[in-house]
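Before anything else, here is the set of structures, which you'll find just below.
Please treat every number below as a calculation from the coordinates, not as lab data. This structure is a prediction, so every number in the text was calculated from the model and none was measured. Cβ atoms are built from the backbone, for glycine too; each structure is taken alone.
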Structure 1
Amino acid sequence: MDTTDSALIPAPGAVRRVPGADGFVIGEATVIDAGPGTEATARLLRTTLGAVTGFALPPGSGGAGGTIRLRIDPPGAGHPGPESYRLDVGADAVALHGGGPAGVFWGAQTLRQLLGADAFRRAPLAPGRRWTVPAGSVEDSPRFPWRGLMLDVSRHFMPKEGVLRYLDLLAAHKLNVFHFHLTDDQGWRVQIKRFPRLTEVGSWRARTKFGHRASPLWEEKPHGGFYTQDDIREIVAYAAERHISVVPEIDIPGHSQAAIAAYPELGNSDVVDTASLTVWDSWGVSENVLAPTDHTLRFYEGVFEELLGLFPADAGPFSHFFHIGGDECAKDQWKRSPAAQARIGELGLADEDELQSWFVRHFDNWLSARGRRLIGWDEILEGGLADGAAVSSWRGYQGGVTAARAGHDVVMCPEQYVYLDYRQDAGEDEPVPIAYVRTLEDVYRFEPVPSELTEAEARHVLGTQANVWTEVMEDPARVDYQVFPRLAAFAEVAWSALVAPAERDFAGFERRMAVHYGRLEALGVACRPPGGPLPWQKRPGVLGRPIEGAPPNV
């Protein structure tokens, strides 16, 4: 086998082909021999490959039908890390060895790709199909430990089944962090039992702007939804089975109008009639932000206490992170509020910017005291952070550079390169065009590590993440269109890309993508076709926010 023949995405580190050798045929008598620690991967192989082949793939250790052998190697066996794996395929057996349970799982994703696009379906297409894994070996490990996707379910709610589906899509692309954006001005999406109005009031809005905020169009019907606490437990457990860490985001102190609509005392009621506020039905940055009071602090401590129980710290390598947003906090109300100004004086702060930093540092310390790590958008750097806090660098690279030089860990997700809500082409047929054009090739040539960092500073780059904001994505099909195929290119950047952007073989990637489109089709992904949107993917006459030109990739 080789990378081109098998069209593996993301591209593996090393592939050895055995020309002319018989591959491994999965048949009715094939068994799975799962060593200690690999049982979860064996169950998933039985679920996925069993469904599509019609074979039971029972436990066993040999026999006429051949064996799929799963093993975790001991330390010192040559694996560079727990996510690395080696896959050896011969006529009689498939041997999959990992540096840890995650490595075995990622190797199983490669095995599935080697079986062809139909291996991603849920039932056999025809009886008697011959399922052959080509002979050879794959040796592989990821470049970055953090390989993520942020999904905004606040602006447009995605039901639980859609979230579980996206976890499967992340797993198929060897992505291992799901950043779950649960609250914003336009909706609160998680049940908090001690504060029921957060979902009774805050989870729905009366209508929704259709298009960008300049659009005159409205969808005149209620929009809403939320996840029960059992839904969250299910999502976290489902992700953990796929070696994906779920990082929840609860936005503070800005992007909080939905919470204030539910509990008006959280807002700056001395300058705004917060009792008349509703969940916001348009897009942009609301001026309604949290009041810097002790009551607000205690309220959100209560929210966080419930959430820490729903998102356990041991559910994955990054499950101890908790995202507090911290971005785009409008400060006009604080400037006008006598209570906010009194708080600034009481705390000895210089201005409203320092008041926001005080707010962030409070929860930084609160989370640290409970064994968690705060992470927030790069605005949280302003005013200083505790040693363990990390930064999501979204306003370009500079926030990440500043954080890394200050000794903070960084997730690189600059909007100019990996915001997948940004338009994919300049054509007029693109649905609701947002911001810069970022093509499949642009994403493929994204480099997460800024060149100005020293080797020691660069070690603070945990990895990278693509972000999907859903203001103009009214249903899951629109999310698919924006995310795919670009997420496949991003996955290769996060897993494989060890060479400079200009040296990456995009032509080879396109050849592999020609096969990968078949996998996406089998998975039911409504992706953007290479030739442009299909008729039902267009949104003629709906205003967007196109920006001409774009910063070059670095």
Structure 2
Amino acid sequence: MIKKAVGLFIALSVCSPFTSAQQARISEPVMRAHLSFLADDLLEGRGTGQRGGDLAVRYLETQLSIMGLQSLPSDNVSGYRQSVRIVGSKTLPESSVSFEINGQTYTPQLGSDIVFGSSGGEADVAFDAPVVFVGYGVRAPEERWDDFKGVDLKGKLLVMLVNDPQPTAEEPHRFAGKALTYYGRWTYKFEEAVRQGAAGVLLIHTTPSATYAWNVPQTSFSHERFSLANNGNAMEGWMQDSVAQQLFSRAGANLDQLRTRAETRDFAPVVLNAVAHVKLKSQIRQVEQFNVLGMVPGTDATLKSQAVVYSAHWDHLGIETQPDGSTHIWNGAVDNASGAASLLAMAQFAVAHPAKRTQIFLWPAAEEQYLLGSAAYVNNPPWPLAKTAADLNLDSMNFVGKTRDIGIEGSEHSSLHASAVKVAKQMGLQIATAAPDLGGAFFRADHFNFARFGVPAFNVGSAVFSGDGHFDFIEQDHSNAGAKMLGFKNDYHTERDKYHPEWDLSGMQQQAQFTLNLGYEIANAKTMPVWNNDEAFGKNRH
């Protein structure tokens, strides 16, 4: 039958009450309408701390009100908003980093050669510091690995490699083998620099080690960057590999040889014959952003105190006005208007079909600023994390077409994997062949903050960052579909990530449907999901 919702229409299967995952029907036209609006130039790229972001929040909360979602019963939620207070910092053009080596000065070009900024909340940073190469910058007791060896690095400028120490023939599984662990992520390395008391930190960029091209950090540091509190590095950034080669060579060191040494456990910090002169001027402001969230209360008298969370961030990189008056908009249609739109369609269905457990729909803020909205959520949860069954996250969804399989990478850390396999079978879907997580995708989306606080979580079904386009597309021209998907990697975090009306959203609908079905499987189960016995995250539930 067709049920009419206020303001929107959605085709629903006859079901009363909801008992089978296969009965749910999410409307493609509803998803498309939300997607085309959220990715429109009118929303100016939904930037953090920008008018477009405010418009996105207002749109989302209006839709939740129309659909009839309830506000969470928490002191830190007002209506459908949870406040996220952050500090914004934008590097000003007069900033510079130069290196004094044997009486000569080497100054990389800001933007093209080197990018840097502050996450410490200081408008004016200036220091001179010895330069120290610390290999991968990793301290991992479980791997018997320590790149610091007790050396006092306070007040030093640290230079680090990105990624993890690589596997060897003798230890093919060290640091998860070919997959990227959290130790390999730039975020961990910046955090470790703070713990070491460093004056600043620079990461050496190569496309293979970072798993993305120079334009990604270049774009990030050309925009305003944000942090939750003034406890980051006074100076942090990246430099091109060619710049690092120049620096090390002028200082009488061989970077390639030091890279080889950094692959061994006996590596120790290497002090370079160079002194860094840093002048960093930043535009600083205090910003309040909002997570948008609402809930569908559970129907079971006991289980309704537990909740399944579905999440999809609403923000992207926003708008920037050039000196000549022209504007550049990063619309973020795939990343992540696609997920935000899908979550709206899923929430609309859930209102009419509550489950035994409560269902929470969450649109975190500032994901592009490294997951700040979801970090704020788990740091001050409006629903107890101990009673949160799972977080199912949607980010950068399939805009190419329907597939015969579904990706569930990341679910293998917990019993969510068995649930996902069960739901896939119900939907007639195969499980997509897992690829090594070379880019650290598990650590790059909002579900990770839930996982690190002990809630079973993963990013559901995304084909966009699958690595080699291995999904089995139903489209007759299979190679063309895969090429479209892989082609998005060239559009990621560029102005080319725009909505196109000709997109086939059947794959996006399928992915959202699978996620909702999985949510119902979890929400109606007798027990909550559990971590595997050997997973460290399972010890972190608060």
- Given 3.3 for distance in nm of label points 7 Å out along Cα→Cβ at positions 277 and 533, calculated: source structure among 1, 2: 1
- Query: If Cα extents along the principal axes in Å comes out at 80, 52, 46 when worked out from the coordinates, which of 1, 2 was used?
  - Reply: 1
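Among the shown structures 1, 2, from which was the value 20.5, 75 of Rg and Dmax of the Cα atoms in Å, for residues 85-332 alone calculated? Before the final figure, lay out the partial values.
Values: 1: 22.1, 76; 2: 20.5, 75.
Of the options listed, only 2 reproduces it.
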- Item | Structure with the greatest value (metric Rg/Rh (Cα atoms, Kirkwood Rh), for residues 453-492 alone, set 1, 2) | 1
- Item | Computed 3.6 for distance in nm of label points 7 Å out along Cα→Cβ at positions 61 and 301 - originating structure among 1, 2 | 2
- With relative contact order in percent (Cα under 8 Å, 6 or more apart) computed for every candidate in 1, 2, 14 is reproduced by structure 1
- Of the structures 1, 2, report the one carrying the highest value of distance in nm of label points 7 Å out along Cα→Cβ at positions 173 and 397. 2
